[in-house]
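Trainee: Each structure below appears as structure tokens.
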Structure 1
Amino acid sequence: MTTYSMYQEKLRKQRENPETSRAGLKWEVEEDNALINKIDDNVSIDDIAKTLQRTAGSIKTRLIVKALALIDEDHSITIDQAAEKYKITIQDIQTYQANKKKRQLNNSLRNSPVNLNTIYALLVEINNKLS
């Protein structure tokens with residue numbers, strides 16, 4: 001089973017569960033507003049997830065995305081301030097950014113055409129260094 005099909009299967013199971021039936025679906029404006037209101041009211045991520053019928057992980061990811069958007073919109077906002085506003089950690093934001101870079105690199109490598117001449121040249125170079 002491929003990684004993508006395993007993801008699809010996990011998502012299907014989450015959507016069958018009434019507590020996570022909105023998992024993986026596009027966020028509506030009303031949901032975003034409810035999320036921010038609940039964060040401002042110090043509601044826990046787990047409780048917000050139940051209310052919005054999403055997973056705790058998706059709630060945290062949404063908060064991270066909103067924090068990064070806030071930093072992009074207002075360059076005077078620091079990562080510390082954005083993390084505090086959305087009640088997440090700086091580590092959460094940094095981990096998300098690092099994972100995003102890895103995904104982008106993997107996608108670019110996966111989508112770039114293989115050039116046999118380049119591979120051959122690299123193999124010759126490796127061979128020369130080993131000789």
Structure 2
Amino acid sequence: MKLKTEQPQYVLDSSAVIALVRREQGWEKVQAALEHSVISAISLTESMTKLIRQGGEPRLVERLLRALDLEAIPWDEELAWASRGLFPLAWTNGLSLADRACLTLARQLDLAAMTAAAEWKKPTHGIRVCLFREGRRK
């Protein structure tokens with residue numbers, strides 16, 4: 001998988017993107033990591049969906065997210081198959097498809113997944129997790 005982002009360190013999940021856009025607790029940590037981050041196309045879609053559902057005007061949300069200049073990695077067949085080991089987390093831990101996409105991409109690229117979901121800090125199939133804020137559930 002060829003990346004445009006030079007030496008990425010993080011895969012952002014939707015909670016990180018939403019915190020950054022809305023200037024929620026921990027957004028500064030996400031901002032500092034932004035130029036060294038990528039996102040799965042699925043997590044980008046979830047970010048758009050949640051921001052619009054929270055009252056954001058669709059065109060404004062698109063402009064804000066595009067302005068982040070965050071490389072979105074397409075969800076392809078290789079990643080789909082690589083995610084199969086995380087399927088049980090969907091029904092045991094309530095992880096959404098976007099959550100599993102973030103974790104799968106982090107594992108495939110050997111990067112840390114950046115999230116607000118403290119429960120991801122539990123052993124998650126050897127995937128490194130970086131919390132951008134403490135004490136709140138995603």
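Trainee: Assuming -23500 is helix-only ellipticity at 222 nm (-39500 (n - 2.57) for each DSSP H run of 4 or more, over all residues; to 500) as calculated from a single structure, say which of 1, 2 it is.
Mentor: On the way: 1: -23500; 2: -13000.
The correct label is 1.
Trainee: Now for a separate question. Suppose distance in nm of label points 7 Å out along Cα→Cβ at positions 43 and 99 works out to 1.4; of 1, 2, which structure was it derived from? List each step's numbers first, then the result.
Mentor: Working: 1: 2.3; 2: 1.4.
Going through each structure in turn, the value belongs to 2.
Trainee: Of the structures 1, 2, report the one carrying the highest value of Kirkwood radius over Cα pairs in Å, for residues 67-114 alone. Display every interim value, and only then the final one.
Mentor: Working: 1: 12.1; 2: 11.4.
Ranking 1, 2 on Kirkwood radius over Cα pairs in Å, for residues 67-114 alone, first place is 1.
Trainee: Of the structures labelled 1, 2, one was used to calculate P(r) over Cα pairs in 5 Å bins from 0, in percent, giving 2, 9, 13, 15, 15, 13, 9, 6, 5, 5, 4, 2, 1, 0. Name it. Write down the numbers at each step before the final one.
Mentor: Details: 1: 2, 9, 13, 15, 15, 13, 9, 6, 5, 5, 4, 2, 1, 0; 2: 2, 11, 22, 25, 21, 13, 6, 0.
This figure was derived from 1.
Trainee: Tell me which of 1, 2 gives 29 when you compute relative contact order in percent (Cα under 8 Å, 6 or more apart). Present the calculation step by step, with values, prior to reporting the outcome.
Mentor: Values: 1: 16; 2: 29.
The read-out comes from structure 2.
Since every read-out is calculated from the coordinates, none of them should be taken as a lab result. Keep in mind that what you see is a predicted model, and the values were worked out from it rather than measured. Cβ atoms are built from the backbone, for glycine too; each structure is taken alone.
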